[in-house]
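The structures come next, written out as structure tokens.
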Structure I
Amino acid sequence: MNFYHQIALTKIKGVGPKTARILLAQCGSVQEILETKASTLATIPGVNSKTAAEIASKNYQKATEKEIAFIKKHQIQVLWIANPDYPQKLKNCEDAPLVLYYKGNADLNKERVVSIVGTRNATNYGRHICEMLLEQLKPLDTTIISGLAYGIDIMAHKNALKQQIPTIGVLGHGLDRIYPASHREVASAMLQQGGLITEFPSDSNLDRQNFPMRNRIIAGMSDVTIVVEAATKGGALITAEIANSYNRDVCAFPGAIDSPYSAGCNYLIKTNRAHLIRDVKDLCYLMNWENQKVKEAIQLTLMPPELNEAQLYLYLFIQDKQQVGIDEISRYCAWPQSKLAMVLLEMEMSGHITSLPGKIYQL
């Protein structure tokens, strides 16, 4: 597929994921966006005249051609948001990147995806947890995601490689480099047993704001984010907050009350921003990943008469599935996250549905 127009859209100053979605909704296709006059684009709510002029200027052409040459040379996969290979869990997030650059052999849509994050200053305690956790995760057929940073991130990747678990590194820069450079060898091994993914094109600056942007991809691609060790400030807590905003589960390992690198985990647990876990058994219970007996009988359920249109739409879907996860519900409904959360809450409060561990719903 020719991704010229899709990549071009990402090269336009002032056009981020949200603005691009607004433009797509109004224009219908990326090619149509790029061919529309500035005066017409400026009339679209959410698009200012400066951005409209930037789109019409065609200043993106040289940078787009350069990026395509780099992609072809290094055999990089371009994942447009409508591509079936695009991470579907991430696609459900309102600020998901329209384009991802990927190199590797891992399935980006594995049924069970776990992100593991934490402090750059990992202690022996944190290293021990990473080793234990990855050893216990091996039978669960998961994919491990982290940010290839110092500390807990690289420990998660290394132990995943050791246990032969696919592991994906989400980068805060383009695929033209590895940062930090000392992790180049691990990154190379991950290309054979996982992969590297980023929303940033080649020659991107290592700007500070890139890393919170990277963290939203880590959270968005995962079913659950596990914080192993974290101080009260830092990227791990940002990732946990983003995961919570995406309605994803967050877990944290508790630590000593006087350890600065467990203070963030203890805070997440104390404020109900994360579930306390001690091992993979706790994780499986939370995520409803334990073996379940097949029900011997199907109970017929009468349709409650007091449901509104949106609730009835969701009710019939859950009834058909018997038990269904939040990601599958989100894909089926294609509603904004705020609307979906409100409808689910109303139905739960009225007693029509119940939520199980792992954000699984049933009647």
Structure II
Amino acid sequence: MDPAGITGRDVDAILVLSFGGPEGPEQVRPFLENVTRGRNVPPERLDDVAEHYHHFGGVSPINGINRALIDQIRALQADRGRHLPVYFGNRNWDPYVEDTLATMAEDGIARAAVFATSAWGGYSGCAQYQEDITRARAAVARRTGATGVEVPELVKLRQYFDHPLLIAMFADAIADAAATLPADLRDRARLVFTAHSIPLRAASRCGPDLYARQVGYTSKLVARAAGYEDYDQVWQSRSGPPQVPWLEPDVSDHLAALAARGTEAVIVCPVGFVADHIEVVWDLDHELREQAAAAGIAFARAAAPNAQPRFAELVLDLVDELRDDRPPARVVGPEPVPAYGSSLNGAFCTPACESAGPPRTARPTAESH
């Protein structure tokens, strides 16, 4: 799906747009209040989630990972003789996207490609980033007023859940994780893909079950690339009232079921996350690893793409698709690819996304999807 009226046109900057996270203990509670503003999340729930951050010194890995990725993008551009400036903006914490866009306007940027740290469609993975773009442009327009400073156009790059480099990074990460298991268990290890759960009533935003179908499609592609014929697809990090149904099975419940069946080893791949942020390092590396140890199951966790050079290459490949009006680079799976798209200045990909609005139940630490 091409953004209307912008194919084949150039860009003069790249904006990495992400969720944001605290970088010190004193920032944790204000950050969580930012994330949950207007959602009536009980204070005790924020206290519980704050402890996850304080377990790691009050610092989320996400900002550091994004800065490292930006360094990789700059280095790769330099190797290729290109010099697009790369900016960094967040939804919920410094550097806020509104402030970053104001700087871009002052720098004379006319049109930037926006790389969101989410590979997916749906509200949280795509449409909410469109809202960030719209809000930031409106805020900068108000700030500049009659100064004559032009607000840069922002083009959100397409969803990249089936990009060959994303599939390869996860497949290699699975192989690396398997190598950490005892040699006699590697061939018997169960491969489990996990992604952030969402409420069932939100699963049909931007098209029927788009997010879940994209995650399932990517899991199939990665499993095939990693050489696994059989695997499990589960979900993690659900929150909200217990009476509200979310995507299931939950990864913890699934691990308990595997233990009951006598499974001796698991490889968990957080395919729904492009960075090892707080929900990965707490929910998987801390809680799930402890659960596996208690059940006598050998545990290995595949790394997310994070800031490796191939992820920077993926970003520049998406930019080139836009600049050169190229067909999307895709791994072709055994079934029709779920829909994906991109947008100009916060225009939504589909009417369904535009009318969906935010889900009323959401986990306050969903740093990326």
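None of the figures in this text is laboratory data; all of them are computed from the coordinates on show. Computed from a predicted structure; not experimentally measured. Cβ atoms are built from the backbone, for glycine too; each structure is taken alone.
Structures I, II were shown, and relative contact order in percent (Cα under 8 Å, 6 or more apart) at 13 was computed from I. When distance in nm of label points 7 Å out along Cα→Cβ at positions 185 and 249 is computed across structures I, II, the figure 3.6 traces back to I. When mean projected area of the Cα convex hull in nm², for residues 17-216 alone is calculated for each of structures I, II, structure II gives the greatest result. Largest in Kirkwood radius over Cα pairs in Å, for residues 201-328 alone among the labelled structures I, II is structure I.
Just checking, which of I, II has the largest value of FRET efficiency 1/(1 + (r/R0)^6) of positions 89 and 225 (r between Cβ atoms, R0 = 35 Å, to 0.05)? The partial results should precede the final answer.
Numbers: I: 1.00; II: 0.60.
When FRET efficiency 1/(1 + (r/R0)^6) of positions 89 and 225 (r between Cβ atoms, R0 = 35 Å, to 0.05) is computed for each of I, II, structure I gives the biggest number.
One of I, II was used to compute mean projected area of the Cα convex hull in nm², and the answer was 20.0. Which one was it? The read-out was computed on structure I.
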